[in-house]
Structure P
Amino acid sequence: MPALESFIDVRRDSHFPIQNLPFGIFKPKQGSPRVGVAIGEYVLDLSFLEEQGHFRLPEFQEPVLPVRRAGSTSRMDPEVFAQDSLNVLLALGRPAWRKAREVIQHLLSSETATLRDNAKLRGRVLHPQKDVVMQLPASIGNYTDFYSSYHHAHNVGTMLRGPENALMPNWKWLPVAYHGRASSIVISGTDVRRPSGQIKPPDESAPVFGPTKSLDYELE
């Protein structure tokens, strides 16, 4: 079976060949945020393709994205990709994600004429990455961070309490987690503001207001 190739010229060292099509939220120069996938140096607009009916290809006997919603008369959500977050797509589950990715790979394949031979459509749905603004991919209501890496916990504990008392006595038996602030989750390139608050210096009798002296951040 020949290797899957795209009609789009993708550099060999690219993170986004046709075999790796990450979903994301992007805002084009004109228009609102919507769902897309990266392919080479471009972002493919899935919202417009969905609007044009390209996710009901004749190669498929059933709708591409089955929606399991109470009271729904259709198994296809007409606005899965016309969203400013991936939450609707994520809620459909893994089978729908796989099916959607199969359709996208089919559209981008060098063997498929749909986009390959339609310059007008290509110009509408393929946006150079340098011309779009990436957005937070999901609407995050809550998250819990588990303090479960031994080496990470031991290193942090050593800095705070020394190597002899790096871990709490129950660390290996009690799952340790802490509630995170969803509003603090941002995309790469976002400015981070140092928070201010009341701080009591050791040599002062009353607290003073000012920026924090230490700032913890995590890169995921």
Structure Q
Amino acid sequence: MNIKESLKTAVYPLYEKLAKIEQEKSYTTFCVQWGEKYQPGGLLFVGRATYGWAVDDRDTKRLFTDGCESQVFARPDQMKWVESYWKKSAFWRVIRNVTQGVIGPQPDWYEHIAWDNLYKLSPDGSNPSNALCKKQENLCFEIFKQELSVLRPKVVILLTGKNWNYDFLCSVNNDTAPAVLEEKNWAGYKAVVYKIGDTVFLGTEHPQGKSEAEHVAALTELAKKYM
């Protein structure tokens, strides 16, 4: 099976359970995206959650159906929208510059990577509350594991802050603390390198309001080292 088919098989039942969380609430649902040229052994970038996403339809079948107005899984335009958006966002500027630093100055750089968020349910216009994070956390742990299993990235860059990503890393590592390979300081912050199985995870801060040049330099150096 290809990525789309394998991933749908793996995560669809988990999204059906996710849809039952506070069913009466108008939340948006996120699914991981990957570019047309993404290959296993590549780069996966991960954020915290979206500030609302596409549609607020909670019906899993519609979210996963090709051609449906509510489709969020494996949309035909997935990642292509980044081409006209990256300049507006510190998050995406860092992703773009790190990607090009690793693979070279490709005009379609976004087609070579995958993008994910830790938490899949969020209200329109804000991150999920602590309460909503807690309610979806265990399902999001399992979805993340399945995404990693199918996408098989070599390096995962978590642009989230440790307080967001560490429980996910422990979950991936069979509920134990992951091994730290090294730490790299940048602009008063640090990127931490973890190894779980054959995958390297770079845990760092969300880029908003921080030195993008120093952040990019640190992440590019580490990603190239472990790719």
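A short reminder: the numbers here are calculations on the coordinates, not readings from a lab. Please read these numbers as outputs of a predicted model, since none were measured by experiment. Cβ atoms are built from the backbone, for glycine too; each structure is taken alone.
Can you tell which of P, Q yields -0.47, -0.66, -0.91, -0.98 when log10 I(q)/I(0) by the Debye sum over Cα atoms at q = 0.08, 0.10, 0.13, 0.14 Å⁻¹ is derived from it?
This figure was derived from P.
Can you tell which of P, Q yields 16.2 when mean count of other Cβ atoms within 10 Å over residues 108-115 is derived from it?
Source structure: P.
Of the structures labelled P, Q, which one yields -6000 when helix-only ellipticity at 222 nm (-39500 (n - 2.57) for each DSSP H run of 4 or more, over all residues; to 500) is computed from its coordinates? Please report the intermediate quantities before stating the final value.
Working: P: -6000; Q: -11500.
Of the structures listed, the value fits P.
Out of P, Q, which one gives 22.8 for mean count of other Cβ atoms within 10 Å over residues 116-123 as computed from the coordinates?
Q
To which of P, Q does the computed value 25, 16, 11 (semi-axes √(5λ) of the Cα gyration tensor in Å, for residues 12-83 alone) belong?
Derived from P, not from the others.
For relative contact order in percent (Cα under 8 Å, 6 or more apart), which of the structures P, Q scores highest? List each step's numbers first, then the result.
On the way: P: 17; Q: 25.
Largest value of relative contact order in percent (Cα under 8 Å, 6 or more apart): Q.
Of the structures labelled P, Q, one was used to calculate mean count of other Cβ atoms within 10 Å over residues 148-155, giving 19.2. Name it.
Q
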